[in-house]
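Each reported figure results from applying straightforward, stated rules to the coordinates on display, with no laboratory input. From a predicted model like this one, the values you see are computed outputs, not experimental measurements. Cβ atoms are built from the backbone, for glycine too; each structure is taken alone.
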Structure I
Amino acid sequence: MNPVDTKFERHESSMTNGTNPRVRMDDPVLDPSRATRLIQEATSDTGWLVREVRSVEVVSDRADRRRTLRFRLTARRAGGPAAEISWYGRQYRGSEGERVAPILRFLRAAAAPDIRIPAPLGYSREARLLLMSESAGRPLSGALEDPIESRVAASLKRLGRSLASFHSIRSPGPSARSAERPSFGRWDAFSESLALDEAENQLLAAGVEPRIAERLREGCAALRADITKDAGVARAPSMVHRQLSPSHVIFGADGISLVDLDEAAFGEPEHDLGNLVAHLILWDLKRGTSARLAPGRAEALRAGYLGGGALRPNRLAAYTSAALLRLATSERTKNGGVGAPDWTRLTAVLIEEALPEAVRV
């Protein structure tokens, strides 16, 4: 079977040990012995010598686009001892991996020492598989569960400082190796307005109650005006993650890792901060208690960021509202939480949180 014709199965996490009937055992990437050959070929000119893939785990699966896998393998660098290590792989439906690899290489070279970017270790065109180093540490999603709030605030301040450093990365100049020159898009106010239109249409199509639907239309119109206002003011574009959430931030001993950088682009730094603040608000709402931690946590994040970068409050408010509406469209992000509102009520609460002050009752 040609691995590029393999149909992805939708499942969250499974091992290739035969215990999950949804795992396709005829898929070369999921079979350790056949994955060994693929990875050996993909890394043949990198200095890594892969002896054996011991197991393969599907970490996440977006059937329409890609899946993420964790390989546990025995390998060594040329001249070094063999060791058991973990690598991650992104298997794409298309050829995105060839575009992402030079992006990771550029960001690793351009980022400050306190920002860790996964290292691209090889690419298999046969399997459309991009191999990356593991980012060890504690995700921000875990740090937010810390019962000591001062420690959470310290982590968020540290993250804010590192994000300011990441956002300072500038566009790559001309390269003699044009094939290796990364290709970055631009996420501007027009792009954000289109994404807002999509979120609004999804929420209206989901059948929210008429009162909420009317307020949503009015709020989105005001938000679109906020997003486009001052968008043309001269400002050097920043490198932005574009999909930043607590699961994409890993606190390690030697720095903060940013992962899942497929959508990295140049835009406004408030986009990344707005995404994170929206997730802090959602985390609060899912706790189901009257005590609200999000305002203080968002302030800690902003304070850390302002230690090395500049933010425009009106832009941050607009991007936060847009991010909240995107979260309201996703059932996956709203699931869970002890005592949290049910899915339908949480949708309404997120919409209310996202509305500009001018249209709130």
Structure II
Amino acid sequence: MNLAELGAIDCDVHPGLPNMSPLAPYLDDHWRESIETRGIKAVDSNAYPLNAPLTARPDWRGANGLAAADPAAVRRDLLDRFGIRHAILNPLSGFQLIFDEYMAAAFTAALNDWIRREWLDADPALRAAIVLPMQSVEAAVAEIERLAPDRRFVQVLVLAQGEVPLGRRSWWPVWRAAEKHDLPVAIHAGSAYRHPVTSIGWPNTYAEDYAAQSQAFQAQLTSLITEGVFAEFPGLKVVLVESGVSWLPAYLWRLSKFWRGLRSEVPWVDRPPYEIVREHVRLTMQPLDTPDDPELIARLIEHLRSDDLLLFASDYPHWQFDGDDVVPPGLPAGLLPKIAVDNVLATYPRLREMPS
């Protein structure tokens, strides 16, 4: 059975924002004047170098070199090509790097409005994440409350690396708002670059940065569990996007072992962390950081002790796979319906409102 026959749902698609110009109609006079007088042409991050082959395959790039430039490109290159029924847009920008929380809130709101008007209105197959201005708890909550009535927004989006661990109580108003509106929290690979990507300082190379991303996911997951976020918000789901998967079994074993010895320090964690993760946490499967060996992938799934954890994602237009093998080679065929449809619908309440 292929993706088209299943009616697969893609949990990680990145629309391309070329510069600030498309957002100008969604900014007020003050911020339009600010970007003009300050000469702010774009706010970029080096998370995916624009011209790197990993960023987009050549046939997906437009004349300006930008991939996923509009809904028509997503329809042509992804939805129709792979037979995907619905796709969740996760806009990546450099707005999380901004120190001015007022500017960050304005630019993020404009980005979300641009996605709503220019993308979601253009293609009924598209859904989106609400990008949160994490420079301010109040602004993040306000953005959830502003956009939550639009049911086409199906999750909220934050980066794996910010200023403060995500489990801290200062963030709890954000998670409370997300839970109230049935919005999972998507934690995506990336950094606000307030701290080094590694625990031992800044690396020299992009390869070091890229390989170290999983450390941030482990730290954030530990923070969410040990600070009691899932005990306080039992309906909250967290989706780790582009975190990889192979690190999780050993991490859960180690954290659960330490919890048994130190549980008096965190009395609100009333069950082993691996049980909490299996109930509340999901991971996108692209890139799947395993060998293309069906036996080894099956063993990894067995070590996870659940086939509910993985969600289908292409990571379009980032080129994480060979040719058109958007489904990782070696993935057991029997798991595809769960990963591509069942697990996704179980994770995202708002997607269950979509017509078949």
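Could you tell me which structure in I, II was used to calculate FRET efficiency 1/(1 + (r/R0)^6) of positions 36 and 260 (r between Cβ atoms, R0 = 30 Å, to 0.05) as 0.00?
Structure of origin is II.
Suppose mean count of other Cβ atoms within 10 Å over residues 28-35 works out to 14.0; of I, II, which structure was it derived from?
That value comes from structure II.
One of I, II was used to compute helix-only ellipticity at 222 nm (-39500 (n - 2.57) for each DSSP H run of 4 or more, over all residues; to 500), and the result was -13000. Which label is that? Please report the intermediate quantities before stating the final value.
Working: I: -13000; II: -9500.
This value belongs to structure I.
Supply the structure label, taken from I, II, corresponding to Cα Rg over 2.2 N^0.38 Å with the calculated value 1.05. Don't skip to the answer; put the middle values down first.
Working: I: 1.05; II: 0.95.
Here the read-out was taken from I.
Which structure, out of I, II, was Kirkwood radius over Cα pairs in Å, for residues 68-163 alone derived from, given a value of 15.7?
Values: I: 15.7; II: 14.0.
Label of the source structure: I.
Taking distance in nm of label points 7 Å out along Cα→Cβ at positions 276 and 324 as the criterion, which structure among I, II has the greatest value? Please report the intermediate quantities before stating the final value.
Details: I: 1.9; II: 4.4.
Sorting by distance in nm of label points 7 Å out along Cα→Cβ at positions 276 and 324 in descending order puts II first.
Starting from the value 10.4: which structure in I, II was mean count of other Cβ atoms within 10 Å over residues 76-83 calculated from?
Structure I accounts for this read-out.
For which of I, II does relative contact order in percent (Cα under 8 Å, 6 or more apart), calculated from the coordinates, equal 15?
The correct label is I.
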